[in-house]
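What follows are several structures.
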Structure I
Amino acid sequence: MRNESGLTIIELMVVIAITAIVVAFAVPNMLGWRENSKFDGTVENLRGDLNLAKIMAVRENGFVAVQFFGNRYQVFTDNTGFCVLDAGERLIRNQVLPAGVAIDLGLTDFPLNVDDDCARFNERGLPVNIGKVVIVGTGGDSRTIDLNRLGRIDVQ
């Protein structure tokens, strides 16, 4: 009798079948994890940029605004008070949101402003108007970032 080494076709088919089953369970979980990470990162970036606006308002000794659009937001010095980036005002940050993540402008609300989709901070770092920003993801996830009278930024 000869000593033969190697795999038979049946053993190879079993290995391929097991690998296919493992991949079938792992890939969807990895894709979901990636989408959740992208969403969570966007929420934390926006929270950090709201804190940046507070700090910049104190540093610049003037008003700094954060204006929200559907797929982006921008932070800028707001000398005119209209929450619009005009000539002579400095753009601090223009952040485009990743695909699949958006700002729900229907639920985002900062009253007492010409534009309800804009948060402003005064030279003391306090908000001129309080409100909330709602961020939604492709999987139906949503998070609310609340801004209170003292400038505290909470994610819910």
Structure II
Amino acid sequence: MNVELRPLAEDDWPAVTEILRDPTVAPWWGVTRDDIREDFEDPHAVVVDGELAGVVDLWEEPEPGYRHGGLDIVLAERFQDRGVGREALRLAARILFEERGHHRITIDPAAHNERAIRCYEAVGFTRVGVMRRYEQAADGTWHDGLLMDLLRDELR
């Protein structure tokens, strides 16, 4: 299985919208608007053997005293639990560390998303703390988020 990242192309957006609306993905991603582009800062397509499998979004905090990068990831259901997420996160982390010069990156899954948390820990992310009532679900309830971070020399 060959996992690659590339900039998200204009014609990828309909497939990304479908991935985000999938019942196995939507509870973790939240409300999906008709035009989801504004929810992404620097999206990269996750491509597995030539097929779009999901998106890794990279973002950066530019304030010099707090400068760091961050990631979000979403994968279509059929690419989950196959090692695709771990490899995509490693590739994205290398972009932020090696190409963009960050020393630290963060990710913030729902505190109850154990599958995602296991994936993030597998590549070296560490649990930093719980952010209480951090994100609002589609039903209007608030859920805790888990702040995790990864230092350059911790990437596995």
Structure III
Amino acid sequence: MTIGANLSETFTSDQLSQTGKGFGLGDRFTDKDGKVYKFIKYDTGAGSVAAVIGNVSYYYLATGHSSNIVTSDISDSVDIGAGVLMGAPGDGEYGWVQISGTATLTTALTAGADGNALTAVGSTDGTLDVSGLVTDHICAVADDISAKIIVCCFPQ
């Protein structure tokens, strides 16, 4: 694994193969605080939803998790959260999402209170909502909802 990853850096497909940094889709990086990050490819989806640093991303369509492709377009997801965007990759570009540890979101959650289980189900682009059903995929917990702080528990 690469030591000292610049988590806000994004890469084009050409840069990815030429960096020599060893980043591959699905690679994980753990920082000194124990937060875990995953290297992904971004897709803007049918709605052309741009990546925003600090917004939530979701796995793109049914094969997103296995192919490590994410989007912030909730309509092109299967309601499985992928992580919090650390950079703002363009369509087809590569970057990092945070999948474990505390994170501060850019966009406020759509509802909820501290301690609530959070899901992509029922949310809007780039956000999370409170889980209402046992069938919802839980990907985070609200830590301090007024400060937009969550505890990430996105799939590895």
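With helix-only ellipticity at 222 nm (-39500 (n - 2.57) for each DSSP H run of 4 or more, over all residues; to 500) coming out at -12500, pick the structure among I, II, III it was computed from. Going label by label, the one that fits is I. Among candidates I, II, III, the computation of volume of the Cα convex hull per residue in Å³ that gave 118 used structure II.
From I, II, III, which structure was Cα extents along the principal axes in Å, for residues 7-62 alone = 34, 28, 18 calculated on? Label of the source structure: II.
Only the coordinates and a few stated rules stand behind these numbers; no lab work does. As the structure is a prediction and not an experimental result, all values here were calculated from the model.
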